[in-house]
Structures are given as structure tokens and as C-alpha cells.
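Down below are the structures I want you to see.
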Structure 1
Amino acid sequence: MAIEQNIEKQLVQAVRKHHGLCWKFTSPGTAGVPDRIIILPQGRIGFVELKAPGQTPRPLQIRRHNQLKHHGAQVFTCDNPNQIPHIIHAIQTAQLPTDSH
């Protein structure tokens, strides 16, 4: 199994332990979107780009990440399984937007 796939498997398992969903994220017609969308209890959502150790997102991926961040989304790049607890914690503890209605 490739290293990136192993990290992805560990991410999915960790999210499930937190009673969350870790779906493969694809957007037909829009290249460069993050690999996974994490949905944790209480409406906590984040996106994760998975990379092999030491690898970084491509320029198109960075643009997509910035688009998501511009709209208030959390986006993470994970190239090491040791980052997984931090990512989950950051998603769990992020301040949710307030309802303006």
C-alpha cells in the first residue's frame, strides 16, 4: 500500500472513532479539490488534502484550498499520520458561524 493511502486509511479510522464521516471528496468538473471531507458531530466540517511525506499541494490544489478558506472552510494538508489528531481537534474546536437570521 502506498504511503499516502496508508495515511488516508489512518485518517478514516481516526475520524470514525470520533463518530464522524470521512468521505472521499470529488467534484466532477472541478479539479484540485481536497481528497477528503470530514464531517464530525455538531456540524463540524473540514477538508483534508493527503500527501506522501514531504510532498506539498500542487498550485491548482492551493488555489482550491484558498477558495474554500475564503468561504470560511477549514482546509488541512496531511503528509504524516502524526498530524491526524491535530486535524481532528482543530475541526472539533473550530468556532461555528452564527446564524444571522
Structure 2
Amino acid sequence: MAESVAPLVHSRIHRALSRPNHLMGADRELVLLTGLATVILMFVVLTWYSVLLGLAIWIAVVGVLRIMAKADPMMRQVYLRHIGYRPSYHPTSSPWRRY
């Protein structure tokens, strides 16, 4: 008796649904936060030196953020989750159990 096998079902997964949300090759929120901080620096001090320093800081930080995003696109989220963990967990069935 020949066994009938159903063909595999193919589903398209669009790239936009699985890509990280980046701006200029780095984490979007960190790039915008860095840009805001440097713009504040430039407009509070209001000298040509502050404009040049702000641009240099922004370019350098965006470069570092791009390197970070190439290493791991979700690095910021992983770090934020990591700092929320306790240094050690007691071997109990519930974290609220009294000893």
C-alpha cells in the first residue's frame, strides 16, 4: 500500500517582522538619546567649540553603538534584563517563601 504524504506548507516570513529596530545601524533609542544629549550640550553652551565637541561625541558614540549592534542586535534589552536579576536565588519553590 502506498502511503500518501502531504506536501510541506511554506509560509513567508517578511524580513521587516524579524529584524531589530535600528536607526543608522545602531539601537534606535540609544541613538536618539545620544543625539538629544549632544544637541542639549550644543544649545546650552552656544559656542563653536561646543558644537564641534557635540558632533565629535555623537559620531564617536554612534560608532560604538554600531559596533555593539553588530555584535548583538538585542544587547541593550539583554543587559536591562540582566540587571533586574538577583545575585543569587535561594533553592525554594517560591521567591516569597519564608525560611
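Here helix-only ellipticity at 222 nm (-39500 (n - 2.57) for each DSSP H run of 4 or more, over all residues; to 500) has been calculated and equals -11500, so which of 1, 2 was it run on? Traced to structure 1. Figure out for me which of the structures 1, 2 the number 16.9 belongs to, where mean count of other Cβ atoms within 10 Å over residues 6-13 was derived from the coordinates. Derived from the structure labelled 1.
From 1, 2, which structure was semi-axes √(5λ) of the Cα gyration tensor in Å = 43, 29, 10 calculated on? Among 1, 2, the structure yielding 43, 29, 10 for semi-axes √(5λ) of the Cα gyration tensor in Å is 2.
None of the figures in this text is laboratory data; all of them are computed from the coordinates on show. In this text, all values refer to a predicted model and were calculated from it rather than measured experimentally. Cβ atoms are built from the backbone, for glycine too; each structure is taken alone.
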